[in-house]
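Read-outs throughout are calculated quantities, based only on the coordinates presented, and are distinct from any laboratory measurement. These numbers were taken from a predicted model, which means no experiment stands behind them. Cβ atoms are built from the backbone, for glycine too; each structure is taken alone.
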Structure 1
Amino acid sequence: MDFRAILMGLGFALMWSSAFSSARVIVAYAPPLAALSLRFLLSGLIGLCIAWILGQSLRLTPAQWRATIIFGIFQNALYLGLNFVAMQWIEASLASIIASSMPLMVALAGWIIFRDRLPLLGSVGLGLGFFGVALIMGLRIEGGADALGLALCVIAALALTVATLTLRGASSGGNVMMIVGLQMIVGSLCLGAASLGFEEITVIWNWQLVAAFFYTTLVPGLAATFLWFMLVNRIGAVKAATFHFLNPFFGVLIAALVLGEALSALDFVGVIIITAGILAVQLSKQDGAQPSNPD
């Protein structure tokens, strides 16, 4: 892995992790489902325009259409929608920690359902990761964290796990940016319908809302996605996924710096344990992986 790939991975992890803090600002001033629906509509349209400029086509394979619909529903509508709703009641740092457990859930489900080989390092990592998540959740529940918000975040992580496992091998065939744009449009339509049915559209307009909305749309929404695909093309999906181990650390750090969320010593211990667990799981997946050419 070369220096440029390391910088790309760090940039992706930083941008992805910052989404929880900006989302926390958005839901303080606007209905979460409506705001997220609008964000996906804008991101999707920009993505489609980029795809058109790149000469990509709407002629997708059946696997790509399946990926577009499933990810649009499970990742954008359920995963992010539930996280946005939950952050009306829980802190961004806690939401980011639960969301960061997704690689652990994928590894565990892959081992149970698909009989994926899980080396000793991966098994130890799973145990560490889930112990760290349980430690932080237990501390926050004792501290009065909202049970409904916690439950929504857990369901959100499970939804993304299901989508990830369902779409194994469905990303081949090109037209990547077209797929990204279309699945954002799918998410926007689902969230827009849910907003019309369940939300009262009341917005408190201020510069914080506008700044957080456009930041979330352009940086975690588009730039992080684009950087992720560049990273995967450069070093391969297995090595790129290793950078997910940084998400718990970056998530709580950004929430503390930007939102002033208080973190205890045990919170940091839990984050370190989760980080070590995710890293161990991702490194164990590299055994037997095909080498990639960084150039």
Structure 2
Amino acid sequence: MKNSVKEIEKLKKEKDAIILAHNYQRKEVQEIADFLGDSLELAKKAATLSSKIIVFAGVSFMAETAKILNPDKKVLLPEKEAYCEMAEMVDIGKLKELKKKYPDAAVVSYINTTAETKTLTDIVCTSANAVKIVESLPQKRIIFIPDKNLGTYVKKRSSKEIILYEGFCYVHHKLIMKKDIEKIRKEYPDAHLMVHPETPEEIQEMADSILSTGQMLKEASKIPEKTIIVGTEIGMVDRLKRDIPDKEFIPLTMRARCRGMKEITLESILNSLKYERYEIFLDKETMEKARVPIERMLKVK
């Protein structure tokens, strides 16, 4: 592993490359990253980069976003199979039908969507800013895609009419269960439970706080309890432990593991740099159309 890290550092300098990584990546991948963050932080960072090559340790829609914001740079996704199943749930035909059915509605797409979906979107959001983005719009009716759980979270906190799409993150929707909370509450009765808004409504209602991964990092140090249960993908626990060592972080369940995120390893990052694979290619028209809703999001304060 040490040799891989040294070689990665060497190649980064030689090729003027930067490594961006999501909070759900493996511990060793998080540690080699030049910048680590949630979807919003990574989108903001991608918009400011000067490096010739961007290696994106995340899933495909994240690498696509980096390419859209940096059309003249080489963006590499270390593993072909690193993709988000929720992003693939959007049926473009169904989305077009929804737009025809509700012509007065604005389409708000979770950033966890493909570049093609973003071309049919008015504005993008992340789990950290979804409510703020929806409330910033003049339209009273919102088509929210694709995550029905995040959409429900927004609906409860918004003055707008929210039309939900039947998409979900399988990690948060299927692998984090009510019985997990009941069990861990008995083991750690004095702990604080924070969950991600991609979890089902019944899970959110059992939590002490509902936070995006970026918000978890900001809020965890302020939470009075010394033990915090983390209801999201298990990679987040590594990030929290490293950044806030004076608290105890416990995963709600070890099942909460994203296949796409965990595809990426130090070896695949090394090979990605060495052979400059797998490059993200998007046509000019798609990038131009998809850039508009992303930039709109980045302008919302």
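Of note:
- Structure (1, 2) behind the derived value -23500 of helix-only ellipticity at 222 nm (-39500 (n - 2.57) for each DSSP H run of 4 or more, over all residues; to 500): 1
- For volume of the Cα convex hull per residue in Å³ computed as 126, the structure of 1, 2 it came from: 2
- If you line up 1, 2 by distance in nm of label points 7 Å out along Cα→Cβ at positions 133 and 245, the top spot, with the largest value, goes to 2.
- Ranking 1, 2 by FRET efficiency 1/(1 + (r/R0)^6) of positions 85 and 285 (r between Cβ atoms, R0 = 35 Å, to 0.05), the structure that comes out highest: 2
- Label whose coordinates, when mean count of other Cβ atoms within 10 Å over residues 61-68 is calculated, return 25.9 (choices 1, 2): 2
- Among candidates 1, 2, the computation of relative contact order in percent (Cα under 8 Å, 6 or more apart) that gave 23 used structure 2.
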